[in-house]
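> Multiple structures are listed underneath, in structure tokens.
Each value in this text was obtained by applying a stated rule to the coordinates, not by laboratory testing. The model shown is predicted, which means the values in this text are computed figures rather than measured ones. Cβ atoms are built from the backbone, for glycine too; each structure is taken alone.
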Structure 1
Amino acid sequence: MKALSRITVLFTMVSLCRGAALVHENGYRDLVELANERTRVLLDPHLGGRILEYSFDGINVLHEDARQDGWVYRGHKEHEPCGGRFDIGPEAITPPRNTLWLGRWRAEITGIRSARLISEPCPDTGVQLIRAFELAAKTSHLKCTQIIKNVTSDAKRYSQRSRTLAVAGGICLVPLNPVSRFPRGYVVYGPDDSLALRPADEPSVRVRAGILEIVAAPTELKFAVDSQEEWLAYLTRSGRLFLKRFPIDLSTGNGEIVGNAVLVAYHENGACELESIGSWDWIYPGKSVSYTEHWWLFDYPYPADRMPDLQEIRALIEAARR
């Protein structure tokens, strides 16, 4: 094992390094690159264990912010971290967690096109996080697993959250629950976290074929959906369909205020946050819980009329399931 700039890289044998390497980009040393012929993933352990790049044929679907190049947390928050972020919840009651959200992590290359990021134990929450990533050999399929480990002598209860910032200007697709408890299948957060159970119509938001489509940044920026189909999709203007698949397990409860498994939030810079929310699990001393999300990228032309073929997109999603 060899130490490189406070990052530990594990090599079990030379052949295991194929498709995984250390690179120096975005103002950082020793980012972890996972790559195959058409897909590239860039993992950053310097600022909260995030994904800086998820690209297909050179086009990144994650929101980038050049102001963050080389930035590390030194006790004050300068920017909202860009890229593919993960977190723990519930949002309203989880303690402050800068050690996890903004702190330095360790990175390990663990095999062919695979790596993991490991946080420091967080005294405020009593947990340590481990994120494992594995890129397929020939497709864009990226497996992302977050493990929450209880490092205290007391039971803790947290939920998993994947908070991915996608590039601005795309079309967000969320399947609605046909037996939703919400009158319109979703609710909207307004000022001061007020809730609109029957949100007003607006041009950038519509429902077609059971799918909520947000085609531009809406007036109210935060949508909660009690979706049950276990996927989210986002079509970028650069012609990439970004798909996230994830489990929805209600057996241990949901800690969010309205019990939503999906959250879509728009940021002032136009980036779209695609969030899946896992079950609210008890974690006993020394024990762990895990949550796995699967990502794909597809070539898909952005339609000039902003009316993607939803039947065709559903077919792509079903193919990814297999």
Structure 2
Amino acid sequence: MIQLPQRSVLTIATGKPIYIELAINLARSFKWWHKDSSIQFVLATDQKHLIPPDLLDIEIIELQPGQYGYGFSPKLHLDELAPAAQTLFVDADCLCVGSLESVFDRFAGHAVSVVGRTISEGEWFGDVATICSQFNVKALPRFNGGVYYLKPGNICTQVYSTARDLELKYDEIGFTRLRNRPNDEVIMALSMAIHGQSPIPEDGTIMNSTLACPGGLKIDVLKGEARLFNPYNHPNHNSWYELEEMNPVLVHFLSHQTTLHPYVREKIKLDLTMARGWSAWLARLWANTAFSYPWLIKKLFKDFLRPVYHKLLRPRTIKISERI
């Protein structure tokens, strides 16, 4: 019998090159904080040729294009990819700002889990109460699918097998699509509820996305700093999050946020330190001088002049995301 590694972090990068680029940044941030750790980093991809030399020591699962579907569908096959006795799946558009050892400890005792809390009513890609009634479950775990925890075994297999069956009935169930595709989060939520799997509480220390910080984000991967601000008095306060400040070890950058400051600054720093061997302080100086300051000055002028621009020329057409 093959002995599985004890702990692994898994990410998936398939389809467009943008996803392997994001996965490279995640892998570098992981390696920065796990130099002496036994946790292995595993990348499942159909673009192995794009992996840079500094990451040739990570574990690779080679996939064929479309092997597990497209869009969010590959995340419904994590049980078939999970490479360890404990696997933490992390979306490629996350960055790691510290050790993940304690995260694995937090999930101990779960077969399949996420970070969040349960809901029994309201709207979440469909009417929650109606869907709960339809499947005779009391509530659904609500969460951000940037992180999934798996412990391979019978329960894990059942959860993912049911999830794949539910995907085939997505519209019939009454779920609303995300980017015109089935959303893995609600599928997994329903399957977890059916099989009695629960989330671990959202306390702002494991993973939060840019949706959680209308008040701004401070991050420095090399220093191990992540501060997401969600003030109660902010006009866009996100009521889902109970804390005004969150300090997650994984920061999930959504959609176009990976093309903006501060993500691009952190990407530059990781490339300089991990791929080119620069010191942290020199990489930080270069990233700030060559990117951050010019970007922030340009943004300041754009924000100041935007009302005039809109009045004279009307708003520009929104660009289509590279991810679609």
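> With mean count of other Cβ atoms within 10 Å over residues 33-40 computed per structure, which member of 1, 2 shows the largest figure?
Structure 1 comes out on top.
> Looking just at mean count of other Cβ atoms within 10 Å over residues 41-48, which of the labels 1, 2 belongs to the structure with the highest value? Let's see the in-between values first.
Details: 1: 25.0; 2: 21.0.
For this comparison of mean count of other Cβ atoms within 10 Å over residues 41-48, the top structure is 1.
> Also, quick follow-up: When distance in nm of label points 7 Å out along Cα→Cβ at positions 217 and 241 is calculated for each of the structures 1, 2, which structure yields the highest value?
The maximum falls on structure 1.
> If you don't mind, there's one more thing I want to ask. Can you tell which of 1, 2 yields -1500 when helix-only ellipticity at 222 nm (-39500 (n - 2.57) for each DSSP H run of 4 or more, over all residues; to 500) is derived from it?
Here the read-out was taken from 1.
> Quick one: FRET efficiency 1/(1 + (r/R0)^6) of positions 57 and 129 (r between Cβ atoms, R0 = 35 Å, to 0.05) came out at 0.10 when computed from one of 1, 2, so which one is it?
Derived from the structure labelled 2.
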